[in-house]
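Student: These are the structures, in structure tokens.
Computed from the coordinates by the stated procedures, all read-outs in this text should not be read as laboratory data. Owing to the predicted nature of the structure, the values given are computational and were not obtained by experimental measurement. Cβ atoms are built from the backbone, for glycine too; each structure is taken alone.
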Structure I
Amino acid sequence: MANGARLAVLIDADNSNPGRLPQLMAEIAKYGNASVRRAYGNWTSGHLGGWKNGLLTHSVTPIQQFNYTTGKNATDSALIIDAMDLMYSGHLEGFCIVSSDSDFTRLAARIREQGMTVYGFGERKTPQAFVAACDKFIYTENLGVDEEEEAAAEGKGGARKPAQKKPLKRDRKLDLLLREAVDSASDDNGWATLGAVGNNLSRLAPDFDSRSWGYRKLKDLVAAHPDFKLEERTAADGRTPTLLVRSKK
């Protein structure tokens with residue numbers, strides 16, 4: 001989706017961390033323009049007090065939803081109803097659903113059926129059903145990793161320490177995903193463009209994120225993987241380099 005896409009950001013405040021809001025909005029900006037920004041919860045209760053400053057800073061509208069019955073979450077219903085209204089308004093290209101609650105699984109699937117892109121944001125405890133229902137799912141634990149790494153790289157007196165290459169922790173799931181993504185995009189010589197590999201990874205696993213393995217970008221993850229070779233080639237115009245990947249096996 002183009003960066004100019006109009007997105008609706010719908011936050012389930014009961015199941016989200018207010019401390020992640022700045023990093024969340026920065027991440028969403030990579031995918032489009034957050035035209036609609038709403039956070040749902042019972043703002044009369046004390047447990048949502050940590051959201052106040054963040055909502056004001058990032059121009060997120062708090063939507064009040066009282067708990068009509070003990071043990072029932074009316075917030076979910078309010079978010080779903082608003083999402084359906086927005087979906088039929090015709091003014092949006094995608095949705096960002098911020099929650100770790102599986103109750104939004106059907107909502108995400110319904111929005112996708114309408115031809116819109118769904119980005120999910122939640123903690124690693126998020127049920128796989130909700131993750132799979134989104135076009136892309138970002139774990140909030142990965143948000144802000146870039147800033148933390150840059151801060152850690154700063155030495156005394158503002159001097160920057162040289163970057164340390166991280167050893168890749170082997171993961172069978174990662175091995176299989178990379179191999180299938182590369183094989184599906186490779187030419188007769190076994191080479192695949194990194195962009196095509198990234199697109200395949202998103203289709204194979206909505207929650208794929210190189211940051212989950214400690215790397216800021218896909219190219220860094222592939223370069224660190226012992227089973228794959230990363231090569232940069234100059235395009236025909238002599239200016240635009242192309243990154244190619246192939247399996248070493």
Structure II
Amino acid sequence: MQPLKPPVEQTNPPRPPRETLPTMYDLPSEDPEEPGLPDEYHYLQPQLLSATLRLTNYSEDEIFSVGDMNLYYDVEHPLWYKRPDWFGVVGAPRLYEGRDMRLSYVVWQERVNPFVVVELLSPGTEKEDLGRTERGADTPPTKWEVYEQILRIPYYILFDRYTSELKAFRLVGGRYQAMEILDQQVSIPEWGVRIGVWQGGYQGIERLWLRWCDADGRLIPTAEERAATAEKRAVTAEERAAALAQRLREMGIDPDQV
């Protein structure tokens with residue numbers, strides 16, 4: 001890890017945080033003392049969320065989504081971070097400053113907070129994810145406090161792969177309120193989409209997954225699914241054309257002359 005930038009002499013007026021505070025190049029992208037890495041499910045599930053997030057009101061260059069990336073949130077404590085299993089941002093370029101893939105997400109550099117955050121519940125993190133832990137003395141705020149009170153992320157989604165339970169919270173009046181779950185889906189009206197539970201195969205694994213749907217609840221396909229559908233349509237069209245040509249020949253008509 002590179003050392004933090006040395007203090008910058010104060011000016012009048014003060015220089016902006018983007019110039020004086022640590023950037024993603026200065027702040028670590030992961031905790032080297034944290035044992036192990038996410039399991040395969042925690043690797044694949046965020047990929048599927050990003051692969052199916054397509055918003056009609058935003059171009060791909062205006063959407064940033066990622067899983068398991070450090071999220072730095074406090075300019076007064078630049079080393080404090082949370083690491084959501086997945087989060088999505090609109091209004092932030094796909095590449096950092098339009099030129100580089102991010103090492104971390106630093107809110108005082110990006111100037112836009114995540115709009116949706118997703119946590120995948122597990123026995124070891126469930127209490128913290130659900131806001132059932134208390135902040136200790138001289139310790140960073142809890143995950144719930146950061147999402148709700150500091151970053152004020154509008155939507156907080158939780159999915160328990162062991163019980164298949166979907167929970168969702170929406171920021172109302174500065175506090176998270178539980179959202180109604182209908183058909184295992186939750187609506188994000190500002191984005192014109194829903195997020196929901198789907199039974200199917202992804203990367204060769206059949207199980208319940210969390211993925212994005214359109215406003216009517218129809219699945220938003222991945223690039224691979226779109227390609228497979230297009231190929232299937234092409235084959236079907238070719239088969240129909242071949243069947244028609246055969247019928248014409250049986251009627252004594254040369255299909256090449258029609």
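Student: Of the structures labelled I, II, one was used to calculate helix-only ellipticity at 222 nm (-39500 (n - 2.57) for each DSSP H run of 4 or more, over all residues; to 500), giving -6000. Name it.
Tutor: The read-out was computed on structure II.
Student: With mean count of other Cβ atoms within 10 Å over residues 173-180 as the yardstick, tell me which of I, II scores highest.
Tutor: Evaluating mean count of other Cβ atoms within 10 Å over residues 173-180 on every structure, the highest lands on I.
Student: With distance in nm of label points 7 Å out along Cα→Cβ at positions 109 and 221 computed per structure, which member of I, II shows the largest figure?
Tutor: Structure II gives the largest value of distance in nm of label points 7 Å out along Cα→Cβ at positions 109 and 221 among I, II.
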